[in-house]
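Chemist: Have a look at these structures, which come just after this line.
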Structure 1
Amino acid sequence: MADTHTRPRTSTVTRTARPPLHKVILVNDDFTPREFVVRLLKAEFRVPEAQAQVIMLTAHTKGACVVAVFTREVAEEKSKRATDFAREHGYPLLFTTEPEE
């Protein structure tokens, strides 16, 4: 009689990788009024008044502050819309994006 030792089959599960996330960063300038920055943060990023104040003050004191984290496409779109909105109102306010580590 032959020794028939069978091994269990291994199954592979394919998982979809999560898209890499990107940070939206508010860069401080010395010309844009604080009230405008808070209003823009509330409108574009839908943050509450208190959180908008904290983000604005952090950017003011440290030079930059992370506003939110999104997928690359969303982060770039929100950053562009916020920067364009500031430019339309005559302010040099800048939002940038960078990959989250």
Structure 2
Amino acid sequence: MILRRWRGVIRTAERDAYRDYIAATGGTDYASTPGNLGFQMLFRDLDDETTEVTTLSWWGSLDDIRGFAGDDIRIARYYPEDDRYLLDRPERVEHHEVVASVVPS
């Protein structure tokens, strides 16, 4: 299993709107891509009225990620309204091989 991690920063006041926007764009794309095993969106409020956003998505293989991200899986995938919300727009994402996992029932 492969974990794909992306992070960005938004204004804290836009948390709810951004959550809904990502659920409708990236979340829908994750779920409809063969080989996607799920995703999570994390928020962490910072001290300057901004919020760090992290998305974690799990994939069966690197080829599955290519189905979502294209040939260069290191490049972050963005959507038309992202510039409205994002205060920074990282070019790259991280990939990690999951070598151990426990999921509570």
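The numbers here are math on the coordinates, done by the rules we state, and not lab data. Note that the structure is a prediction, hence the values are computed from the model and not measured. Cβ atoms are built from the backbone, for glycine too; each structure is taken alone.
Chemist: Starting from the value 1.5: which structure in 1, 2 was distance in nm of label points 7 Å out along Cα→Cβ at positions 37 and 85 calculated from?
Modeler: Numbers: 1: 1.5; 2: 2.5.
That value comes from structure 1.
Chemist: Could you figure out which one of 1, 2 the value 15.7 for Kirkwood radius over Cα pairs in Å was computed from?
Modeler: Computed on structure 1.
Chemist: Still on this structure: As an exercise: helix-only ellipticity at 222 nm (-39500 (n - 2.57) for each DSSP H run of 4 or more, over all residues; to 500), calculated from one structure in 1, 2, equals -14000. Which structure is it?
Modeler: 1
Chemist: A value of 14.0 was derived for mean count of other Cβ atoms within 10 Å over residues 13-20; which structure in 1, 2 was it taken from?
Modeler: Going through each structure in turn, the value belongs to 2.
Chemist: Work out the source of 2.4 here, i.e. which of 1, 2 gives that when distance in nm of label points 7 Å out along Cα→Cβ at positions 21 and 93 is computed.
Modeler: On the way: 1: 2.4; 2: 1.8.
The value was obtained from structure 1.
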